Each structure stands twice: as C-alpha cells, then as structure tokens.
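Listed after this line are the structures, all set down as structure tokens.
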Structure I
Amino acid sequence: MELFEKTLDSREIFDGKVIRVTLDEVELENGRTAEREVVGHPGGVCIAALTENDELLFVRQFRYPYKEVVLELPAGKLEKGQSPLENGKRELLEETGAVGASYISLGKLYPSPGYCAEIIHLYFCRVAEFKNTNPDEDEFLKVEKIPFDRAVEMVLNNMIPDAKTQAAVLKTAMLRNIKKL
C-alpha cells in the first residue's frame, strides 16, 4: 500500500498517568526500515460554548510545559467509558459551571501528528444554564466570557496560541456564517 508504514516492532519506553511513549521500528514503502517515537494519549475534547449574550466561555490556566497562563476553551482528557460528547459535557460543567444544549460536532483535530497519537474532539453548544463549577483538585482556572467577534479577532491576531481553541473558534465562526448558529 502506498504511503503506508508497517509496524515491525514496538517497545515501551515510558508509561505514565496520561501518556505512553513507544519506540517503533517500521518498514517504509521502499522496503527500508526507520524508527518512530510515538506518544500515546487517551484523547481529548474541547467545547466552544456560546452564551445568550453571544459570548464564548474561556478558561485561563497555567500550562506547565509553556510556563505561562494560557487562554483556551474548556477542554479535557477523555475518560474511559464515556463518549467524547459525554466527556465534553462533563468538562464544560466542571470548568465553567455551564450546561450546554444543542451540541454540534466540529470534527476532530490531530494536534501533533508527527509524533503524538492524541485526537481532540471539538464541539459547539449553546449555554442553557449555569451551575457550580467543580474543577479537578489539581486544576486552578479563571473563567472568562469573551464576545464572540472579539474571540475570533483574538485568534486571528495570535492572542490565543492554543491550537484546539483556534480551530474550534474559527470552525464555529464559519458555521455561524453558513448555518446561522
């Protein structure tokens, strides 16, 4: 098969709480072999939640790998036994206190396909109501409401570097133009 790499061997290098790293030997389409380092990840979900005042819900939180506070849409790691949509609803409620309605799939995103197997599922919803937040015990966030047009402008002006947030905001903007969300 053209452009396919066949796995010949896979050796676990690291198995942590969130990620698993393997070193794989693959056969290339020309018959030669190469090594691939692969980061396994359970996947994630991201929700673009729009309020009745045409604001998107965001969270600010410290992201250790970058050593900075990052502005992003509510998101989280997929938990076993739940669909991506169920995970998204849970994360939205835990992080922002919002309960969404009229969920629409915005597709999936491969954040770093060169080495990482993570898939992030993107959704849009309307906020139906607010309840109490319930973040994870090691999660500290600040919830912000940003007018939709301002959020699009912030993505376009590189004020929001997070890939999943950029994709979800811009996909939502396109769908709003097409479907009048």
Structure II
Amino acid sequence: MQRFRGMKIDEMLKAIDNIEKRIGFNLSDVQKILLTTDGSVTRILEVLTKKPVVIETKVKTIIKADEDLARALKIKSGEDVNFRVVHLKNPDDRALIFAKSWTPMKGLNNSIKKDLTSADIPIGKILIKHKIETRREIMSIDTINADDEMVKAFDVKLGDLMLSRYYNIIHEAKILIRINEAFPISSFL
C-alpha cells in the first residue's frame, strides 16, 4: 500500500502565517477555510454565495504524464492523464476559483471517465454521483503570481498575488486526482 503525506494542521497554520507575514495583513477566515479544507470547495462556495456553483471548462484534454507529473501522481511516465482547467463560478458571474486538475485514467471505469472528460461537473459532484469514497490531502499552501489565464478569469493584473493550494484526492490508496486551486488575495475578505 502506498503511503501519502499531506500537510499536518501545524504545517498548514505555519504556511498561512508565512503568507500573512509576506503580504503584511491577516487572511480572512473564509480564505483560511478555502486553503485548508479537506472537504468540498464547491459546497463551501455555494454556502458562501447562496447560489449554485457551476464549472466553466477552459481546457479539457488527455495528456501523457512526463517524469515530474508521473512522480507527483505516483504513476508511470507516459500514462494517460486527464488534464482540466476550469473556473468554479456562480451562473452568469465571474470566476470564484481557478482550478487545474490531473486525473490518471488507468483503472477508471468508463462512466467516471465520461464525466471527467466530457461534462462540466465539479469534481466533488462527480465523486458523489459515483459514490466514490475519498479523502483529500493538502500538499501545499502558498501565494503565486497571476498569469495570463488568471488575469482573464478574475479581471486582475498580471503578477497580482493569488492564494493557491495543491491537494490530492486519494481513493483506495491511490491518487485519484491532483488539484491546484487559486483565487485572488483580494477575494473572500
């Protein structure tokens, strides 16, 4: 059985403390929750906004895992990986969260593959729909600078600070999905 080691709570708190020292102010409680939750981000956003959250898919493709991605996903180099770039948003609103996901395709049943590759369904809802028991392990919490994709998603300036995290969704002792989420440091204050 593979062992995974996500961040422990004291490591998460230290990462948040480091971010706050670098930016010169405290993150809001909502920002801290979004960065550290091991539950459904979609559900949290729906509660916060009091609106349904939908996915706007920007990229959806099958890629071959290079050495770095294979190592991160604990798969063999060259294996097929579903790569998605999405905006989690309220209907008719701008993005709330910018997310990238990498899902190893080997071993997935056809119904899950279909939902991951052809439907604009949040990952959390796909897991519920297929009754997949999982756990999330947060791997990192930090800030990044907005790139061109994020500028378009959030109407921020190139290089603006974004809060970001990487986490793995684990199922049956394997990484089912690796996710990177980001949102502007000015969101959810």
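Could you tell me which structure in I, II was used to calculate mean count of other Cβ atoms within 10 Å over residues 62-69 as 9.2?
Computing mean count of other Cβ atoms within 10 Å over residues 62-69 on every structure in I, II gives 9.2 only for I.
When distance in nm of label points 7 Å out along Cα→Cβ at positions 46 and 134 is calculated for each of the structures I, II, which structure yields the highest value? Before the final figure, lay out the partial values.
Working: I: 2.6; II: 1.5.
Checked I, II; max of distance in nm of label points 7 Å out along Cα→Cβ at positions 46 and 134 sits with I.
Given structures I, II, which gives the highest value for distance in nm of label points 7 Å out along Cα→Cβ at positions 6 and 126?
Working: I: 5.3; II: 1.8.
Largest calculated value belongs to I.
Between structures I, II, where is Rg/Rh (Cα atoms, Kirkwood Rh) highest?
I
Starting from the value 65: which structure in I, II was percent of Cα pairs over 15 Å apart, for residues 118-157 alone calculated from? List each step's numbers first, then the result.
Numbers: I: 69; II: 65.
That value comes from structure II.
For helix-only ellipticity at 222 nm (-39500 (n - 2.57) for each DSSP H run of 4 or more, over all residues; to 500), the calculated result is -7000, so let me know which of I, II that is. Let's see the in-between values first.
Details: I: -7000; II: -9000.
Source structure for this number: I.
Each reported figure results from applying straightforward, stated rules to the coordinates on display, with no laboratory input. Note that the structure is predicted; figures quoted are calculated from it, not measured. Cβ atoms are built from the backbone, for glycine too; each structure is taken alone.
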